[in-house]
Structure 1
Amino acid sequence: MTVQVVEDMCSLSISTGSTLGLICGSTADVPSRYDEFAGELGERIGRAGTDLVFGGDGRGAMGVLVRAAISGGGRVTNVMPHRLLPGRTPVKGCPAYVVQDRTACHQLVNRLARGFVVLPGGLDAFDGLGAHAAATEDQVAPKPIVLANFDGYFEALVDQLDRALQDGFITRRQRQAIAAGRTVDEVLRLLGIL
């Protein structure tokens, strides 16, 4: 495992190709069905040859998905805010970049990803979703964001996004960049992997 401290992201040269950004909860104490969904999705992403990049560490459903993608043959890049060190370690089997803070983490993940998959999670996952969704306004071609609406987890959010568009709080471009799928197959189709 290679760990690189990144102080100047402009000088960083990493191939992005078909890299998919992962936004996901990393809490360990959630119902096992979330881990099972994450594991199946990760394995299928890995088998499809789609690379992943994520910010954080390997706990919870995030870790399950990342390890499944690696075991399925996928390549994964780990970006960690410095605040997570010491105490947590990057995921084994993938290169890791340590950046100054959460903002730098979002920036580097956004730079490396061609699109995002968002799995159920807490405030950190919502923070990541918000950061990447807001960035669509500045992109020539908005990066797609697919909500893995497993077990209806994102139903209220989808309704809120529709309301935000209706009331003028987000642009049509921002809303159109976000789709939702309930099953692994639906999510993979929306991501263009199937």
Structure 2
Amino acid sequence: MKHLDAHQIDEPFLLRILAPRPLAWVTTRDKLGAPNIAPFSAVMLIDSDPATLMLVVKRLSDGQRKSTARNILETGAFAINLPSPSELPALMRSASPGVRSADRFRSADVTLSPFEKIHVDRVADANCVLECQLVRHDLFADKADLFLGAILYAHAKHDGSDGPGAFIGALGYEWFVTSEGNVFVPQPYLASES
């Protein structure tokens, strides 16, 4: 058993024990209409009446906002795209630090479909897409933007009534749980962080 004081509790420890976390692509548009896609594992249901979720977007190391956060603040809209297990490699490609925001759609090799209620495209093959409108924004310790989104519309291949369906969850930096079992996906950029 490990015993850790607050100063010993770091991000890798927390990401490994607070698991699984759903993996999702978040799609947004900037104020000029340019689309953006980025993977996140900091998505959480807040309430079902009204349907509300929370998305946390960490700041860049220099304190600047990521494109996703800037776009949500500019337009007030975002979509949570929950991929199937077969899309895990594409999701990881879009997470690579060297991929520019403008090139993420190409690196992920996803097809977009039009929106229903918000002006943000969705991933066509996602298991479920939740179209959200921003209802609240908070800043946490100058390190992360917290967004509460009202879910205005859902596109779902599976409603969960006969089980969880196909899903991907993060278990740690390189371990994932899917409806098909646990998967190890090496993350080359982690070698430089250790």
Structure 3
Amino acid sequence: MSATARVSVANPARLLEGARRRLMRSRNRTSPVGIVLLAFISLVVLPPTVFLVYTGFRTAAPGTAGASFTLHAWRGLFEHDSLVALKNTVVIGAVTTVLAVPIGFFFAWLQVLTNTPLIKYLSSLFLVPLVFSPLVLTISWTTLGSPRAGLANIFLAKYLGIHGLFNVYSTGGMIWISTLWVCAVR
């Protein structure tokens, strides 16, 4: 198929009917593997979580004599610095979601509902980022976009006279990297 091939949209009613049939078939089955997996995850996650919450209400380390229950450790949640961090987290999460959903929707639409040339190779490329650690993405973008030592900023300063254009430590930089991570576009 040539690069100028026409991209057409598949029949959405047929796709929805197939999805509905698969859902109805799988809805009535309880898998023993699923039950074992749920039990394993519960045993691995619940005890440390309960222990963490329990020790958060204690005045001393676990096993220390004379420790009592208090809300003193939780008071820090409502201090100014904690509230600023919470606000920044909510802003970064919300903006990342608003940006990532349309990008992900576009790639899903492109992969499933069109007959785009070479889509099987493009589909394989969508899986490649799942192999890499988020640490690799973070180090890569830090190397490129660090305000003073980033390769992109050094290049722009040296050849174009533009200083400090990229800053991955800013809110915008964190949103950019988070959006790339969520969309698996790396």
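A short reminder: the numbers here are calculations on the coordinates, not readings from a lab. What you see is a predicted model; the values in this text were computed from it and never measured.
Taking helix-only ellipticity at 222 nm (-39500 (n - 2.57) for each DSSP H run of 4 or more, over all residues; to 500) from the coordinates of each of 1, 2, 3, which one would give -4000? Spell out each step's value before the answer.
On the way: 1: -11500; 2: -4000; 3: -21000.
Going through each structure in turn, the value belongs to 2.
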Highest-scoring label, criterion being percent of Cα pairs over 21 Å apart, among 1, 2, 3: 3
